[in-house]
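Have a look at these structures, which come just after this line.
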Structure I
Amino acid sequence: MPCDADVLTLAQWLSPAYPVGAFAYSHGLESAVADGRLRGAHELEAWLHDVIGHGTGRSDCMLLGAAHRAAPAQWPEIDEAARAFAAGRERLLEAEAQGRAFAATTNAIWDLALPPLVLPVAVGAAAGLRGLPAPLTGAMYLQAMASNLLQAAQRLAPIGQTAGQRILAHLTPLCRDVSGEAVDAPLDSLSSAAFLSDIAAMRHEPMEPRIFRT
């Protein structure tokens, strides 16, 4: 069972206050809103459900779990797989920039020696070094992902704060279930079926003007 210190450490790592710049990325939501695909809370909840259950959320948990159980010498291979699996240039930008910032901050505070890894690999590696449970790490990682995307959507579409928190509460069991299954899955089963999300991220690449980097 995780102890209170484990939960508090993960809450700090995955907090919006942790300086990884998550607020700058919409994961393609900006172009999805511009294209009229996301007009309100119902569409947003369905979109995030698919991203977490069938897209980046699930694949990130698989990468996180692989890094968690790996020796440091294996991290570059997992990181390389993560980079190759990115659906487009901006997806790679999100993972690289946030992972680099996460590693730098975590190294400075917890005296680790994480190299510049993409975000899910960096989080999994750090959690493994600190002895934090992989399923809990994955579940809280997914909840943080959903929360960040909700905040992005609220800057783009008429979705209120109460509606946003209701969506997050609805997604919490999914975060737990996806993590429980994905953190132990082998990397050769990496896949994604959230095709509209991937296409939205690609369509954002030439988008001007824009609010978010991705």
Structure II
Amino acid sequence: MSKKEIYLIRHGETDYNKRGIVQGSGIDADLNETGRNQAEAFHIKYGDIQFEKVYTSALIRTHQTVEKFIQKGIPHDILPELNEISWGEKEGQEPTTEDNAYYANLTKSWSEGNINLKPTGGESPAEVADRLKVGLKKIIENSEEKLILVAMHGRAMRVLLSHISNLPISDMDTFPHQNTCLYKLEYCYTKDTFDILSRNDVSHLE
């Protein structure tokens, strides 16, 4: 049975993460010191794995998270389809109490099934799912690659994990995610199915 093993990780911490500010796809922030240390810890634990390809979003925080793997000469593909959700006009702004209530109501609506609802000027989870499917198809079509590393973003990861688990996108918040957490996936070509082998693994940070 032909299979592909995927190490799917979220990027390391940025100052926006630390301050509780949404970045989305519109803020191309660098990792902060904690984020660089998280990336280093991930590399220390998994650096000997013989990945055949590294995939990242187009945003720098994913590149920096897996930089040491790329520096080894592992081929690197940038897929903008893996970018974070666009949170719209409030990206990068210090949230007010009103903003926090806005986001809470938005994510509550999503969890109730209203996945076509968009933040003002942003993307809906349904739109994110559509582009993630395009990116995932590109990854799966490279069937000669059996062991790969994919670095992306929290909300987008949750949408992707819902999709590959054949769950409604409204269930996305059932997938926890910390900075540099690892979800280990296995894709079976003959069945066209995914198995999640490990979830939100941050043992490298302990």
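Just so it is clear, none of the values below were taken in a lab; they were calculated from the coordinates. Not measured: the values here are computed from a predicted model. Cβ atoms are built from the backbone, for glycine too; each structure is taken alone.
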**Prompt:** Where does the value 1.08 come from, among I, II, when Cα Rg over 2.2 N^0.38 Å, for residues 25-152 alone is the thing being computed?
**Reply:** I
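Here distance in nm of label points 7 Å out along Cα→Cβ at positions 9 and 161 has been calculated and equals 3.2, so which of I, II was it run on?
I
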**Message:** Quick check on the output: 39 is relative contact order in percent (Cα under 8 Å, 6 or more apart), derived from one of I, II. Which one produced it?
**Reply:** I
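Can you spot which of I, II the value 1.4 was calculated from, given it is distance in nm of label points 7 Å out along Cα→Cβ at positions 73 and 113?
Values: I: 1.4; II: 5.5.
This value belongs to structure I.
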**Fill in**
Matching 3.0 (distance in nm of label points 7 Å out along Cα→Cβ at positions 57 and 193, computed) against labels I, II points to structure II
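So helix-only ellipticity at 222 nm (-39500 (n - 2.57) for each DSSP H run of 4 or more, over all residues; to 500), computed for just one structure, reads -10500; which one of I, II is that?
Comparing all candidates, it corresponds to II.
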**Read-out mean count of other Cβ atoms within 10 Å over residues 89-96, computed value 14.2, structure in I, II** = II
